[in-house]
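Down below are the structures I want you to see.
Where a number appears in this text, it was derived from the coordinates with a stated rule and is not lab data. Just so it is clear, the model here is predicted, and its values are computed rather than measured.
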Structure 1
Amino acid sequence: MEMEAEVIGAIKFVKLTAESKIHSTNNKEFVRALTEHTQQMEPNTTLVFDMAEVTYIDSAALGSILAGLAHMRKKGGDLKLCNMQNRVRAIFELTRVHHVCDIFNTKQEAIDAHQ
């Protein structure tokens with residue numbers, strides 16, 4: 001599972017390079033890719049996972065995102081999400097993860113909120 005990265009100001013955006021479903025079968029690969037980016041982050045920085053290409057997510061992937069959030073917060077930083085498809089966002093809302101992790105409708109909203 002490949003992710004591309006883009007730095008805009010003090011925010012690092014990461015995005016899957018192809019349409020993907022993230023579930024228990026490929027979760028280890030997702031964790032590896034996400035961990036690669038969270039471990040490279042300097043303290044007190046923000047990582048935004050652009051979820052535009054994610055068409056499905058299960059509880060294993062939710063747990064992995066929350067683990068990434070915990071890792072970033074231990075470093076004084078944060079992990080935020082943006083560009084979710086409605087079906088994926090509904091899962092975050094049903095599980096109430098949106099109360100723990102900031103979710104933005106667009107990349108620009110994430111940038112504006114950080115300034």
Structure 2
Amino acid sequence: MIDWIALLTAIAMVESGCNPDAFNAAEQAVGLYQMRPLALQDANDVAGTDFKSKDLGDTRVATAMLRAYCYRYLGGEPTITDVIDLWQSGPNIMKANADYKTRVLNLYEDRRTK
């Protein structure tokens with residue numbers, strides 16, 4: 001079973017350094033998890049919401065949208081590596097690069113032991 005707090009913290013640390021105001025202009029990625037517009041649209045579809053990129057500065061919104069996105073593509077009981085693969089590479093590829101996966105997994109394990 002995934003420790004979602006530890007996993008989401010690890011992803012946020014790698015993606016934005018835990019900065020809810022982070023913005024990557026090249027990818028239009030926003031917030032803690034660096035959510036891109038298409039991922040936000042998918043998450044809104046699943047959750048029945050209409051959040052905008054500007055709303056992703058709110059940690060609760062960003063977290064709910066990441067979880068909805070994961071649920072859309074992975075269902076209710078994903079593995080840790082499935083979540084990491086999906087988040088880093090998207091639903092069509094589902095394979096994170098090795099460095100990204102290692103960094104998130106190491107941070108995840110560190111967070112779980114605290």
*In terms of volume of the Cα convex hull per residue in Å³, for residues 21-68 alone, which of structures 1, 2 is highest?*
1
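Of the structures labelled 1, 2, which one yields -18000 when helix-only ellipticity at 222 nm (-39500 (n - 2.57) for each DSSP H run of 4 or more, over all residues; to 500) is computed from its coordinates?
2
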